[in-house]
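Multiple structures follow.
Bear in mind that the values in this text are calculations on the coordinates, not laboratory data. On a predicted model such as this, the values are computed, not experimentally measured, just so you know. Cβ atoms are built from the backbone, for glycine too; each structure is taken alone.
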Structure I
Amino acid sequence: MPDDSYLLDKVNITSTDGRVKHKDLRPYLKQKSNLKILGILRFHLAIYNMSGKDEEKGINKWLRKIGEAPVVYDAYENQRSKEELKKYLRNKGFTDAVIDDTVHYFPNRKRAVVHLNVKPGVPYTIRNHALKIQNREIDYMVRADSTKSLIKRGMLFDLDVLDEERTRIMQLLRSKGYYKFSVSDIVFNVDTTIGRKQVDDTLVIKNPLVTNTGGRLVEQEHKKYEIKDIYYITEYDPRKALNMQNNYLKSMDTLQVRGRYFLYDEKIKIKPEILLNNTVFEPYQLYDYRKVSLTHTLMLQMPIIQYDNIRFYDTYQDGKDYLDCYIQLTQAKSQSFSLDLEGTNSNGNIGAAAKVGYQHRNLFRGAEIFNSQLVVGSETQTSIEDNTNFNSLLLGINNSLSYPKFIFPGLSARLQKKLKASTMFQASYNYQKRPDYTRYISQVGMRYNWKGESRWSKSLSVFDLNYVGI
């Protein structure tokens with residue numbers, strides 16, 4: 001560390017207002033001290049310091065890459081931190097915030113400790129909140145959902161909350177058919193002249209301006225859109241689409257199933273029923289972004305689908321605006337193999353094993369996943385009875401077959417689609433020969449799995465039978 005430099009040891013933040021937490025302020029610091037393990041050891045800094053002065057040397061490059069360079073206190077960066085904290089506080093309604101900083105230097109240890117004392121002051125609060133919406137139907141929808149509003153009387157005048165409210169209303173309306181509605185269609189008019197650190201804010205949704213046939217800007221009410229036709233491009237090739245432009249779709253064959261259109265080359269590799277079961281919106285339904293998002297999730301849960309893109313295009317029929325939907329699906333390779341080799345040494349017993357795996361992601365053209373693994377292993381052991389060496393043997397095969405639908409006798413296709421579940425069958429057999437015994441283990445099972453938009457998955461085991469023979 002140079003003589004005129006100090007390692008930034010710590011940045012302490014205190015606040016005179018309990019509503020302002022130091023954990024909320026810390027992300028806005030431009031300089032933070034080196035990472036500590038368990039709050040004590042600067043492990044990554046120590047790794048970095050192990051590197052030599054020669055930056056071109058391979059080992060030094062590697063140590064510096066996995067380590068962390070020392071954070072040297074910088075007065076300019078400290079000032080930037082104060083400015084960022086003030087911006088954050090202004091957004092939270094604390095427009096008169098003051099931040100005092102004190103830097104303590106420890107020359108003997110070449111360390112610097114920064115203390116930031118935040119004095120937020122008196123914040124602006126919301127006295128009244130009102131709505132001003134030109135479209136009557138949108139006005140009714142927003143007011144009917146007002147109990148979920150994030151803006152309340154008496155709360156801090158928080159610009160982040162206002163942005164979240166704009167997003168909430170946009171999502172509400174885009175789930176009711178307003179496909180083209182965006183957060184930019186919502187503005188806030190704020191009156192700060194009433195004094196006593198209070199504001200009156202009005203949420204305004206205006207009708208959009210469009211250019212008419214005469215070239216003039218005129219107001220037009222926000223439109224609700226229904227989905228008209230749904231097209232599945234079952235083997236979408238981005239490069240081919242880019243090269244062929246408008247001729248790309250024209251070059252494909254078309255199959256119509258239950259009012260949807262499937263575009264393909266030569267042969268459809270995934271059964272249309274599977275794609276239909278994983279599409280939660282239908283023709284002549286109002287556009288709903290939540291259903292589009294769920295469909296996207298369900299498509300990608302099928303391993304045969306590597307990439308999907310759901311796009312909408314304006315169309316016009318019988319004096320009404322619609323959306324045509326194109327679901328572009330890029331398929332992964334249907335088959336794959338794997339080989340794992342293992343070596344073991346357990347108390348002097350040397351062993352080896354090989355695992356050969358096979359997976360088919362579209363076994364019966366219904367996005368079924370078939371997995372099979374063959375295990376062969378051997379280990380040298382000593383018999384307890386006569387103290388002689390004996391090679392133990394392990395042979396096993398594990399199979400599973402997963403269907404992307406809920407399989408149950410007499411269940412209708414509509415209910416299968418609604419349940420959004422997959423069905424898995426499992427079967428395995430293992431043969432083990434050891435110095436003291438030989439045994440056979442068989443297992444069969446069946447279970448249902450659910451996984452939607454949330455991070456959580458659910459599983460229900462229908463049966464799991466095991467048989468052990470010795």
Structure II
Amino acid sequence: ESYQKGLALSVEIGDKRGQASALGGLAAAHAKKGDANKAIEFYQKGLALSVEIGDKHGQASALGGLAAAHAKKGEANKAIEFYDRAQALNGEIGDKRGQASALGGLAAAHAKKGDADKAIESYQKGLALSVEIGDKRGQASALGGLAAAHAKKGDANKAIEFHEKGLTLSVEIGDKHGQASALGGIAAAEGAKGSVEKAIEFYDRAQALNGEIGDKVGRASALGGLAAAYAKKGDADRAIEFYQMAQALNGEIGDKRGEASALGGIAAAHARKGDTDKAIQFFDRAQALNREVGNKRGQASALCGIATAHARRGNLDKAIEFYQRGLALRLETGDKRWQASALGGIGAAYAKKGDANKAIEFHERALALSLEIGDKHGQASAFGGIAAAHAKKGDANEAIVFYEMGLALSSEMGDKRGQAASLGGMATINARSKDPKRAIKLYLKVLELNEQIGNRSFISTTLRQLLRLAGTVGDQKLKQWCEDRLRDHW
């Protein structure tokens with residue numbers, strides 16, 4: 001209302017600079033209300049007036065506002081266009097703070113498009129400018145962006161490095177929101193590395209700090225991450241507990257996407273407990289809610305979750321059907337990482353059906369996509385799928401080659417869960433090919449890795465494999481050790 005009154009007065013007295021300022025204020029107010037279209041309308045009018053009077057500061061500000069509004073609408077290409085113009089103009093007029101801010105927006109838009117390398121380039125330029133002008137808040141923001149971009153590329157160690165630097169700066173300037181964000185980022189990267197206990201520690205710190213500062217959105221996100229970490233640890237009951245807390249909080253703040261995500265997590269945890277009926281029930285609720293809010297990514301994820309549940313029940317044709325439906329949506333959204341995941345699920349279902357050639361075909365398609373986007377986790381997963389299919393065909397040597405490729409990638413990323421999976425596949429082949437002593441050595445490595453990441457269900461499985469092999473080779477000491485461990489802990 002005040003901006004409209006100011007605009008009317010500026011028009012009346014012919015003050016074009018005042019009109020442009022009032023239009024910018026109206027645009028920002030509409031953006032705050034979530035009306036991106038109205039924001040764009042007023043920013044465009046303000047931009048035209050600023051151009052007319054030769055006010056480059058006003059032009060740069062309007063271009064940045066237009067970029068942000070287009071980003072809010074999900075129009076990444078438009079956002080990139082306007083952020084690039086804004087940062088160039090700010091550079092021309094010597095406004096380094098404005099240029100750094102526009103470069104941060106440009107980087108975020110590139111990240112949204114899935115172009116992590118371009119995002120990193122822009123974040124680095126913005127970081128350099130923020131350092132030059134001594135803007136520690138801007139530095140922390142750029143470091144957080146760099147961390148997220150490296151995480152997207154599958155480089156968890158780099159992500160942790162940048163999040164830790166951002167956390168230090170946020171603590172230094174007393175920015176608790178920044179601290180909570182960095183803690184959540186470190187947690188996610190530790191989870192990606194397979195360091196579940198560390199992920200739990202950092203997610204718990206993040207959710208507590210978000211609770212302290214009253215950031216319900218941040219706390220809901222951290223609770224979801226904490227739940228996912230417990231799921232990775234194999235503690236489905238704790239996972240369900242935290243997902244339910246996240247669901248309730250998302251319901252409280254009206255975030256249906258977050259609520260759907262939590263429902264999907266509850267579903268996955270029930271699937272892990274072997275309760276596929278409950279899993280399908282919750283996945284179905286998640287995909288319905290995602291469909292309601294137009295979240296095709298979430299809908300695709302839920303469909304693939306239903307597919308996985310059907311695969312666990314042995315309904316492999318149903319599994320393939322739902323994976324195909326999920327894949328179709330992921331092709332629509334252009335999300336190649338998740339396309340690769342769906343293709344891998346189809347490959348795994350064909351492997352279970354005994355069709356190793358079809359399995360290899362789909363895993364190779366998943367591998368090609370993962371290579372294209374530089375997703376090392378996806379590549380390692382595809383190598384594992386191809387290896388398992390070759391093992392199914394009886395081609396042990398070829399299977400070992402692919403397991404070793406997956407192991408090398410997982411080791412490079414520090415992904416202990418991936419390392420354990422590859423070593424476990426190799427151990428199984430050695431056990432079957434009459435080399436039980438080699439299999440025992442490999443399973444002991446698998447056991448050590450699963451103990452490090454706290455994966456209880458796989459510790460139990462590995463101990464049982466070792467117990468069987470100890471009987472085969474007549475190693476009474478190992479046999480007794482395995483029996484003691486299983487009796488004491490399971």
Parent structure of the calculated result -29500, given that helix-only ellipticity at 222 nm (-39500 (n - 2.57) for each DSSP H run of 4 or more, over all residues; to 500) is the read-out and I, II the choices:
II
Computing distance in nm of label points 7 Å out along Cα→Cβ at positions 15 and 399 gives 8.0 for which of I, II?
II
Once Kirkwood radius over Cα pairs in Å is calculated for every structure in I, II, which label goes with the largest value?
I
Comparing I, II, where is mean count of other Cβ atoms within 10 Å over residues 199-206 highest?
II
